[in-house]
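Undergrad: Each structure below is given as structure tokens.
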Structure I
Amino acid sequence: MLKCIEKKMIKKFFIIIVFVILQTNINASSFKPIIEGKKDAKIKLIIYESLTCSHCADFHNNVYPKLKKEFIDTGVINIEFRSFPLDMAALNASKLAHCSNDGKSDLLHFLYSNQKKWAKGSTIEELNSNLSSVIKSFDKPLDENKCFSNNELEAFILNERIEGVKEFDINATPTLILNNQKFEKTLSFKNLKKAIEKLL
């Protein structure tokens, strides 16, 4: 399976951030996970993803629409999108995806569909500027600077990342968890459909 792999330098960077967020009092009730589908669906699908990961964008743009039509909208699957940012740009994009969205996924999908427009630049300032420009074409107003500076939201997102490592040993994106088991095959709709149908 093609994945975006966490690099050692990025890992060191996040070790520092993890130390910082452990000092932050996270008000978990302030933020909602991004979830689609019926709560009581037979199949639970969790996807750990990084918004700068091209393979994650490929999942959202090519696999997810078929998955939604055949299994999410029909009540078979409950899918949860969990943040596993691999760099600062992905972290800031995740803040936008969670900021004032009340658990909805529309902004997350928007960011993935426009990934090539904003996920470029040599500095975090340039990347943030690209994000700010792209987000202006989203159909709902958003104060991106307020989202970028939200420390509690940052801690919430990074806590999702930490829990992913603890619970499922996540080290690459996208990683899919199907009813608490890692999906290890090549990530295509055909392979995913076969795995889902075996669980029905």
Structure II
Amino acid sequence: MEQMLFEHVYNSVVRREPTYDGIYYTGVLTTRIVCRPSCRARTPKASNVIFYTSLEEALQAGFRPCKRCRPEEGGALRPDALLAAQTDELLETGLGEKLTLRTLAEQLKVSPFHLQRTYKQVRGLSPAARLEELRLERARQMLEGTRVPVAEIARQTGVSGPSHFTSWFARKTGMTPTEYRDEQQGRDPL
């Protein structure tokens, strides 16, 4: 039974699947390095591999963390998912700022190309598209629950200027911010 489990997990290492990331850690006996099963490093021979159920167990056995897949960072998240989660956090906290792919990449210490490709692979959309979603969500919340002026909502959502915000919001929702607010707050438009 244990041999079958070993082969099953080892096959996921060969295919670099993230299925067992955070569940097992791959200790490579020849290098004394511990990796995630999905690590992109050269695949070790099955005879040189030992699996651990925790990173701490592997470290206590004398293995050091891989510099490529960084099993000590992000918990069960694989590196790509960790980068996407860090990007999401920057997008949410910097909503009112001018955010570009380049500024995000600089903060995350990766190239813009790598960030764009990885984020889209993990989330299914680009960082710019996610930023648009977040801005629209924040604008809707503010229009539904507050009487904050449209110009201030534009500033807080990072859309430049009230007229640009109004046309952007109308393009996204099919109604102006004022029409949206009136409809959501149950008032008849004048």
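Undergrad: Comparing I, II, where is mean count of other Cβ atoms within 10 Å over residues 50-57 highest?
TA: Values: I: 23.0; II: 14.4.
By mean count of other Cβ atoms within 10 Å over residues 50-57, the leading structure of I, II is I.
Undergrad: Ranked on relative contact order in percent (Cα under 8 Å, 6 or more apart), which label among I, II comes first with the largest value? Let's see the in-between values first.
TA: Numbers: I: 33; II: 13.
Ranking I, II on relative contact order in percent (Cα under 8 Å, 6 or more apart), first place is I.
Undergrad: Among the shown structures I, II, from which was the value 119 of volume of the Cα convex hull per residue in Å³ calculated?
TA: Working: I: 119; II: 156.
It was calculated from structure I.
Undergrad: To test your reading of the models, identify which of I, II gives 2.0 for distance in nm of label points 7 Å out along Cα→Cβ at positions 154 and 170 when calculated. The partial results should precede the final answer.
TA: Numbers: I: 2.0; II: 1.2.
Traced to structure I.
Undergrad: Could I ask something else about it? Computing distance in nm of label points 7 Å out along Cα→Cβ at positions 42 and 162 gives 6.5 for which of I, II? Don't skip to the answer; put the middle values down first.
TA: On the way: I: 3.7; II: 6.5.
Going label by label, the one that fits is II.
Undergrad: Out of I, II, choose the structure whose coordinates give helix-only ellipticity at 222 nm (-39500 (n - 2.57) for each DSSP H run of 4 or more, over all residues; to 500) equal to -13000 when calculated.
TA: On the way: I: -13000; II: -16000.
Among I, II, the structure yielding -13000 for helix-only ellipticity at 222 nm (-39500 (n - 2.57) for each DSSP H run of 4 or more, over all residues; to 500) is I.
Undergrad: Consider the structures I, II: one of them gives 22.4 for mean count of other Cβ atoms within 10 Å over residues 34-41 as calculated from the coordinates. Say which.
TA: On the way: I: 15.8; II: 22.4.
So the calculation was done on II.
FYI, it's all coordinate maths here, none of it is from the lab. Remember, it's a predicted structure, so these values are computed and weren't measured experimentally. Cβ atoms are built from the backbone, for glycine too; each structure is taken alone.
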